[in-house]
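Structures follow.
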Structure 1
Amino acid sequence: MPAAQAYMADITTPAQRAGGMGVLGAAIGLGAILGAALAWQIAPTDPAWAFAIVAALAVTALANLLLFAKEPVRGARNMSVDARLPLARIWPLLMITVVSISAYSILQQVTALRLQDALGFTVEESISRAGAALMATAIAMIAVQACAIRLFRWEPARLLGVGAVLAVVSMLICSMVNSYVEIFGTLVVLGIGLGLMLPGNLASLSLRTGADAQGKAAGINVVAQGLGQAIGPLAGAALHRISPQAPFVAATILLTIACAVAIYTWRSTKQMKGLLEPRGI
């Protein structure tokens, strides 16, 4: 995955970076949904076939790589500068990755538990309805990443800021509502916000990194994603013991932190552009 992100950075211009990262994110989300559907259909009856499909998909990926992924043309660069990982410039974006993925992972862990304990659904109903809500959230993310970002043509910092605000507002409402329809609707809006926010964050991370350090930046961002995926379920399960709403309040706080950092990044980007623009006399 870090190599795929670095490759996308190599084959897109700065103006195309957000759209490229959006397509990459949509492909990851679509693959996760299709893979889960295949596993649900095949693994219970014939686990060996499930592993055979995994192997076949890996072979397909390798064949596509060999046939279609050409090495980008690279010009002469100052390797000592371009290959350096600029942690001072990208740490806010890594923080956004950790807290936003942690918040999303909390929801994946406790949505069914909230439906069961707060709304009185049976175990089967809570699992089914939570799965439908989270599936709708993922579909909203995929649709925004694949289509809306390319239509809007917003700068990465704007995508990041608008998406973060939308995610915070939807999560705040979700933590206060008391019906399944309201939870479902706010989670879909959350998916739209994350669909704008995450590609904007990836594109901003790429643009703040030198051309020869894209793989390093992508790798450390994947580490940040893994950290968020580990924190979220643990925090969600612990907070659910306090109350069914507690994990959602925690997710709101995490997304508020991401929103504050995103707005800071947006403003700093605009200020830097203002300083670089030529001024008339």
Structure 2
Amino acid sequence: MKKKNNLLNAEFNLLKHNWEKLVLIGFCTLFSILFINLYTPFRIDQWEADQGLSQFIRLSGFGIIGGIVLSLSQFVLKPLLKGESKVIYFIYWTTLEVLALALVFYGLYGSHGSNFFSEYLISLKYTFLGLLIPYTLALCFIFIFRKQNESQNSPESFNSTQKIISLRDEYGNHRLSLKSSDILFIEAADNYSVIYYKDSGVIKKEMLRSSLKALAEQLKDHAIKRCHRSYLVNVQNVKLAKKASGKVSLHLEGSTSIVPVSRRFTPEFDHLLH
């Protein structure tokens, strides 16, 4: 019983970011449209006397309506209610999504002259079975993607911290060489990039005529990652990652500088917040 309670109260970190919600909604919608039209489960093609394009539109409506309900749930209601990020809360919320979607389908397609409870239970069964596979697959994809991302960005995945890096300018000329572990962060400055690094405990900087995008490509095999359109940061020199009002900031070892993380790149730095 104790293990069960621990599992239910464990942290549930999926579906926290908008891109994850979009993956869930998009996958469920497209999967439902394709699956229903190709395999016509529950003899759904015989519920109405239609065929061809009109039948395709009707069957696709199930997936589209499901996508709309999930969008309202994930992007409107969930942020308003601000529930806890726990497994038990996820189970409650998903159950309510299925119940609400089944009610919508009953209202649109149900036989209202019959007993409400029996018709609603049928709608609930079809909704649960239809949503189970795409919902599960979407969560699995998000989980695997995040784990791979965390593995790639974790400090342990970089074994070249003492390697000398030779940085090139926009013309391909080698202009600056230093240890990967000495780099703190790199900031964009018009047509230049400013490299902030440690030298015997002192923070120094060098300007290099190169775009941040070009430097990110040069440093892709190191622990130096894009965190903002104007910044690259050395993950190994982050001493504190702080999240406030939905914004993440990185505090670096031996420096008073604070590097911002934009919403676009926040998922890549989630492992620093755990």
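Each value in this text was obtained by applying a stated rule to the coordinates, not by laboratory testing. Not measured: the values here are computed from a predicted model. Cβ atoms are built from the backbone, for glycine too; each structure is taken alone.
Calculated for structures 1, 2, relative contact order in percent (Cα under 8 Å, 6 or more apart) is largest in 1. Ranked by distance in nm of label points 7 Å out along Cα→Cβ at positions 232 and 264, structures 1, 2 are led by 1, which has the greatest value.
Given a value of 50, 21, 15 for semi-axes √(5λ) of the Cα gyration tensor in Å, point me to the structure among 1, 2 it was derived from. That value comes from structure 2. In this comparison of 1, 2, the computed figure 15.9 for mean count of other Cβ atoms within 10 Å over residues 104-111 is attributed to 2.
When helix-only ellipticity at 222 nm (-39500 (n - 2.57) for each DSSP H run of 4 or more, over all residues; to 500) is computed across structures 1, 2, the figure -15000 traces back to 2.
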